[in-house]
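No value in this document is a laboratory result; all are computed from the given coordinates. What you see is a predicted model, and the numbers here were worked out from it, not measured in a lab.
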Structure P
Amino acid sequence: MENIKFQVSPHQDELQLLIDGKKSGYMSVKIDGRVLIVYYTKLDEEYEGKGYAKVLLDELVRYAEENDLLVDPECEFVRQQFENHPERYKEIWHA
């Protein structure tokens, strides 16, 4: 079983996915006041198409909720998820 952890980079510009201690993907982000802007999602090739982007999104949502932030989904993947599941994300969606 893989050991999955998350961390916010020291400059708060990435939400990083660590698998077995190795950075395996991230969301490029910026916090501007109460708005968490998500620019894009990037995964190592070996983890693409296996649900890890959704795992990252779930962690991003948890982080936003815990820190009272609104999410501006400029990332295509995140925007599609927000549009497909508006009830789930309505409280944090900065439209």
Structure Q
Amino acid sequence: MLVLTRKPGERILIGDNIVVTILDSRGDGVRIGIDAPRGITIQREEVLKAVAEANVAAAEARPDDAERIKAALGIVPPAAPSAPAPPAAPTK
């Protein structure tokens, strides 16, 4: 890993076609600008991790998912057969 100290307005060149410019430095944060070709993907690590975790959570099935989907679609499961009623007590 290359570690550099830069001031606002200074640039770092990566290869022939990527330029990282230090825009501002405030407290514990640094604003940077990145100029790169459209084919280069630039992503923030914390966003990428959050999306991956959300995808894993969305892919997990819960025990009641099938029933929730049926309810949302208005599909009612067939009613279970009811037990026969007990005979009526004789009246006097």
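Summary table below
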| quantity | calculated |
| --- | --- |
| Of the structures P, Q, the one that -1.07, -1.21 was derived from, the read-out being log10 I(q)/I(0) by the Debye sum over Cα atoms at q = 0.19, 0.22 Å⁻¹ | Q |
| Label whose coordinates, when relative contact order in percent (Cα under 8 Å, 6 or more apart) is calculated, return 21 (choices P, Q) | P |
